[in-house]
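Trainee: See the structures that follow.
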Structure P
Amino acid sequence: MISQKARYALRALVALAKSAEPDRAVFISDIASSERIPRKFLEQILLDLKHHGIVESRRGKAGGYLLLKAPEEITFGEVLRIVDGPIAPLPCLSKTAYRRCEDCRSEESCEVRKVFARVADVTRNVLDRTSIADCLSTDSGKVNLLIAG
């Protein structure tokens, strides 16, 4: 299950991608209001995304946030890894934070690992191939279910 923070991050990115003018910053208060995200929490989320090069912020009267990367280049997998950490269901399957399971005798013969390796592969495949842009298409009902939970 993904965290509430990850769901908010994905919804905020979709809101930024839907912005009528791509080069115009969107006020954080507008995103918070339209997406029903607590403003203080959204500020933390957008700051994390800014540090990872996903969004940028602008100050001043026309200030706010906008996407630094194209919506096609921002995948669900990337966002989830930034916000929630590794996607793998077991530490021994993580691509970014591998750790051998303490109680495992042999990864090669572990039945549990074999099943969850398939789960992890399918999950990564979907998340790393689904972009924020995919949520903008007219036939995005299936993708929207991922965000809405």
Structure Q
Amino acid sequence: MSTKDLLLENQICFPLYACSRAVTALYRPILEELSLTYPQYLVLLVLWKEDGSSVKEIGKKLHLDSGTLTPLLKRLEESELVIRKRSLNDERSVQIFLSSKGKKLKEKAVCVPGKLLENLNIDKKTLLDLKNDLDRLLLLLSDPVEA
């Protein structure tokens, strides 16, 4: 190890952090048209695929702890996009269901990925390759045994 290891340009964390912030910023105006924040959009993506997911399942998929997820779900409920219900099988578990308003929003959100791709100014294959690389890195970071 040397002092070169402490240079910003030698850190893997910085380009990941900066790219994450930049991509989230690109989403902001697109999602504002839907009255959503980026984290709310992510929760809805999970529910549009698997309505009735538990808070624990959503947290696992989004790599969020319950302390972050609970206020987010409360805001989605206040916006009348989701309904929180205690599980009939395990009352310690809370399931999240889309409301009719949340289900209808999916139709409006279909344009989001395309608009983001336009704003990124990158070809689809390059973006897919990058996504696959990031998925592999996330798998390594979240569960080194599985990778």
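Nothing in this text is a laboratory measurement; each read-out follows from the coordinates by a stated rule. Predicted model only: the values in this text are computed from it and were never measured. Cβ atoms are built from the backbone, for glycine too; each structure is taken alone.
Trainee: Out of P, Q, which one gives 159 for volume of the Cα convex hull per residue in Å³ as computed from the coordinates?
Mentor: Going label by label, the one that fits is Q.
Trainee: Given structures P, Q, which gives the highest value for relative contact order in percent (Cα under 8 Å, 6 or more apart)?
Mentor: Working: P: 26; Q: 19.
Once relative contact order in percent (Cα under 8 Å, 6 or more apart) is tallied for P, Q, the winner is P.
Trainee: 0.85 is what came out when FRET efficiency 1/(1 + (r/R0)^6) of positions 39 and 87 (r between Cβ atoms, R0 = 30 Å, to 0.05) was calculated for one structure; which of P, Q is it? Mind showing how you got there, number by number?
Mentor: Numbers: P: 0.60; Q: 0.85.
Computing FRET efficiency 1/(1 + (r/R0)^6) of positions 39 and 87 (r between Cβ atoms, R0 = 30 Å, to 0.05) on every structure in P, Q gives 0.85 only for Q.
Trainee: State the single structure among P, Q that was used to calculate helix-only ellipticity at 222 nm (-39500 (n - 2.57) for each DSSP H run of 4 or more, over all residues; to 500), giving -14500.
Mentor: P
Trainee: Now, a different point. A value of 47, 26, 20 was derived for Cα extents along the principal axes in Å, for residues 47-126 alone; which structure in P, Q was it taken from?
Mentor: Q
Trainee: On to the next question. State the single structure among P, Q that was used to calculate distance in nm of label points 7 Å out along Cα→Cβ at positions 15 and 135, giving 1.0.
Mentor: P
Trainee: Quick check on the output: 0.95 is FRET efficiency 1/(1 + (r/R0)^6) of positions 7 and 95 (r between Cβ atoms, R0 = 41 Å, to 0.05), derived from one of P, Q. Which one produced it?
Mentor: P
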